[in-house]
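**Student:** For reference, the structures are reproduced in the following blocks.
Read the figures in this text as sums done on the coordinates, not as results from a lab. Predicted model, so just to flag it, every value in this text is computed and none were measured. Cβ atoms are built from the backbone, for glycine too; each structure is taken alone.
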Structure 1
């Protein structure tokens, strides 16, 4: 059996030297492996994308001008946060881990509990969240209206200038351009048989067979966009409310959205509370069948994975 350092060296040859940046072009032609992108509710433009990219990185949208969207969704960390619960304004912390924004344009709902139906609604919520950016929406709009640079940028992108709808459209247009695909598995499935190495091919077999990972992390997005109780966050045998806080249905207690595995090598730590530090921890967690509780998803069962199985599965996951 090859050791993990040797596999890491083999994978390094297949990791791009620079991650592909978000692009307005992705809205018209998503990367290899992704389906056609759902049409946005409002017409998208390159000017709106550029404005959204600027706003995403600007702390002007936080109450004390210290936190931007980029602060919690860092490009170098796969548009996720390296902190389990990322820091917000005034010494506060978000109540959930900041997940990756990869391929959120395809999301059926947003947030870990699915409580936000659209991306356009979601992008305005962190601005107003008291634990994240802590700024009233009207105050954010007033700041933008009195900033000459933003007056010009909004005027170029939209006929109506600065408004809550145009702020939402700019930010969501940028987020729609944050895509992830064209991975070795995508090239392999499009006829490039040498795109994945032996370990990754074996890991794909684990993913699709005795690991049953595909049942929740369904290709090509590698998420079913649904909600499951894995036992993360259980204390004294009682799971967190999870999706139940939104639906008020008892069967939804402890259920959280399945995150995408696209770009997963970049997005540690993992789970809705950031409690699993490494991808190795995640594989071990699922190999033992999650954390038992009364609402545990029945699909979670202990897996008979050998040490080599786990290394191969990790090789495949990191190739995504």
Structure 2
């Protein structure tokens, strides 16, 4: 079944979170493809999605950001007082628009997580900035939006525990460090070992792959852990970082996984959670294909997998009352 057959004329069983402002930040000629957010949105509209399928996020509140990030970092970030070294770690040109971009993505992941608790599943066409630490940013990541959303939902009493399933090509070093001693958060990362980041703090479970490895080893490693880890930890919520950068030929990676293999990855992660009734908030994380349409295709496949899983594991409709 192709994407057109899957989407066109059908009602989506979940919501998307998206803002046109995601792709308007000016970072110059850069490997980070902010344009992909708009391209994914346009493809979904072309495939039959309606505007009512999309939720518009607002920026995260500072009080929510500060549950994860240090006051000093946030103050200096907003005031434009980061040192040259800190900006070099970000690997992005600093601007007030970049700060706005980061706050808006954090707000988007919060909204996606809140909606996932309602519908069982929600996809954020953005987010997944897992290299941001509590006191600094790294690797294109200013704020750790997933950590912010997790802590907000806990603070609000919506969840007690959560699992972060990080399938971006790169290890989520900021996420691992933020939740290192917090037993309510289970962090799983499957990533390429011989690439960024050089320093990889331990997640709860790390799976390391090496350049040249592809679908067979990637999918076998996932199947070895899921749905077993879901059953063992029983989180109230799953945050899934569905990066497209494990795709073979990615500019910042060296794995050889295929689009079909990454679709199967999505099915393993999503179906394993939803068959147990665990809500999932999906964020799209990284992806740096030489042809941006390859990254877009992987993300559309994630949406296709989510739609298949949502239809299969949808809650039954409420019973209708019998006539008297």
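**Student:** Figure out for me which of the structures 1, 2 the number 21 belongs to, where relative contact order in percent (Cα under 8 Å, 6 or more apart) was derived from the coordinates.
**Tutor:** 1
**Student:** Sticking with this structure for a sec: Looking at structures 1, 2, which one was P(r) over Cα pairs in 20 Å bins from 0, in percent calculated from, given that it came out as 31, 56, 13, 0?
**Tutor:** Here the read-out was taken from 1.
**Student:** Now for a different question. Which of 1, 2 yields 19.5 for mean count of other Cβ atoms within 10 Å over residues 107-114, as computed?
**Tutor:** Here the read-out was taken from 1.
**Student:** Between 1, 2, which one scores greatest on distance in nm of label points 7 Å out along Cα→Cβ at positions 59 and 251?
**Tutor:** Largest calculated value belongs to 1.
**Student:** Upon calculation of mean count of other Cβ atoms within 10 Å over residues 147-154 from the atomic coordinates, which of the structures 1, 2 produces 26.1?
**Tutor:** Here the read-out was taken from 2.
**Student:** Who wins on Kirkwood radius over Cα pairs in Å, for residues 75-202 alone among 1, 2, i.e. which is largest?
**Tutor:** 1
**Student:** Which one of 1, 2 has helix-only ellipticity at 222 nm (-39500 (n - 2.57) for each DSSP H run of 4 or more, over all residues; to 500), as calculated from the coordinates, equal to -12500?
**Tutor:** Source structure for this number: 2.
**Student:** May I pose another question? Of structures 1, 2, which gives 2.6 when distance in nm of label points 7 Å out along Cα→Cβ at positions 35 and 187 is computed from the coordinates?
**Tutor:** This figure was derived from 1.
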